[in-house]
Structure 1
Amino acid sequence: MQAQASGLQVSVHGHPNADTLLLWHPAIQTDPDGVAALASRIAGRSNVRVVLPVWAAATAAQDLLRSVRYARESSVHRPDGLSVVGYADAGIAALSLAQNQRRLGIGLVRATCVDGRPGLGDPISGQLLGDPASAPVETAIDVIEGSDEAAASWARATVEAWRGAGWDANLVPNDQFTWRVSPSQ
């Protein structure tokens, strides 16, 4: 299903009454069919409603925040029951969203960072991810361990920093994470 959300094109996968997962994948710009197939797989296997926005690097801040608004407003469940999964710099944005959710007036159930690595900035703020403040909310944080040593080390350090600040943070081994556009990723 395709929809328009305040100038933002989104596709919605899964049953409309399921819990909502917002999927931010940068490959939506280069492989929209592959990312849509991933969203459908996630919806089918995880029994969630996946909201997949089409966002561009040049307008990422506005597009990603508009997608949060759309996912919350279009959900049949409580608006703060949202989970967000982001890949690469969008994964950094997912962690930043978790850090800043109270300031933004939203709530998240879970934020997941996939393919994070040192030096990636948050496309919403335009800055590197800062150290997490103490957890004012009960949002679970998942960081997928990277496939090379630099990314894996970053993931371990990131999870430890979030745990140290009181967050429910988990390191997910890369070989156990199956939400990839293609199995070879």
Structure 2
Amino acid sequence: MKSNFVPALRLTFLLLVFFSCIYTCLILVIAQLSSNKGNGEVVQSGNLYYYTNIGQNFSADKYFNSRPSAVNYNAAGAGGSNKGPTNPEYLAIVQSRIDTILIKNPTVTTAQIPSELVTASGSGLDPHLSVEAAEIQAPRIAKIRNVNENTIYQLIQSNIEQPLFGIFGTTKVNVLKLNLALDNLN
């Protein structure tokens, strides 16, 4: 037993030092070398500043709607709803979101609605939508803003973010950047 205990204790101590000190300092140094010193990307619109890496609440019909948030877009309390996919209360919330999308976007069918438009992310603060989720909202926005639909589609295409290194993740659109670009159209 002693032959197993001492190496396990050494390994535990070594990993404790590595992950609590060395790894943390390494990540801090990498963050400080980045262009924004690890503070996230900040954009300015008028006198307001926004973090592009935190989901914002856009629910007005003239904007691309954000992904729902289980924490009401409060970055201090990130988290999911912790309700399973068979929970009746959760299913009622999702159905309500589907109904709202169908009312606001009459050209869309239930089968066309991407899941991220009706379900919150694990953090509740996801700032991105898939390109498909943005595109199904384009006819509504074009009609409300009295803009050509092709202009809205071009705006979506010009705001697509590619996967990291071309392989990690999916193509996506940052909702905040897209809505700020939308406001700059007029």
Structure 3
Amino acid sequence: MKRILLLLTTVFSISLSAQEVNLESSNLKWSGSDVVGKTHFGSLSFSKADLQISNGDITGGAFEIDMTTLKVEDLTGEWAEKLAGHLSSDDFFSIDKFEKAFLILTDVAKLRDGSFHAKGDLTIKGITQPTEVHFTSNGTSGYNATMTFNRAKFDVRFRSGTFFENLGDKLILDDIKLEATLAF
């Protein structure tokens, strides 16, 4: 009986495990655009990340993003620093008050093409909203993930058409795109 329990425990731990993401080899890219098509982009870093895998399929996961690592990569020097400072301010993500953002995957479905569609809860500025993420395998080393979230749902108001009218060409679109490469 002990042998059977040991075997079952071993099989279960192999088939259902949390894959700790290699934080140094993984990356998270963001981009946002205004109404006239100008796009800014940059990066953030994960402070913790894991995927739950069962029989080779993603079944869940949890990610913690260190908002203090926000970088602007489409500008250089003083202009990059100014934009990063503005994005860190209360006009946008209030990073002094909310240093971490979180994504918890709650429901994952495997698609016919072998990719995965996940539903989850995204928390930014202490506000949690439902979101969706798409995962594709990037070979044997991990996954690529894409997600778009509406910043207005997290009380990010600066030049948002959700909160202000008549912004004209000063309007900044509410959708923020995230692309992650998750390596194990």
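We did not get these values from a lab; they are worked out from the coordinates using the rules stated. The shown structure was predicted, so the numbers you read here are calculated from the model rather than taken from an experiment. Cβ atoms are built from the backbone, for glycine too; each structure is taken alone.
Some observations on this one:
- Set 1, 2, 3, criterion mean count of other Cβ atoms within 10 Å over residues 81-88: the highest-scoring structure is 1.
- Which entry (1, 2, 3) yields the derived value 8, 27, 30, 17, 10, 5, 2, 0 for P(r) over Cα pairs in 10 Å bins from 0, in percent: 2
- Computed 4.3 for distance in nm of label points 7 Å out along Cα→Cβ at positions 25 and 57 - originating structure among 1, 2, 3: 2
- Read-out Cα extents along the principal axes in Å, for residues 49-104 alone, computed value 30, 23, 17, structure in 1, 2, 3: 1
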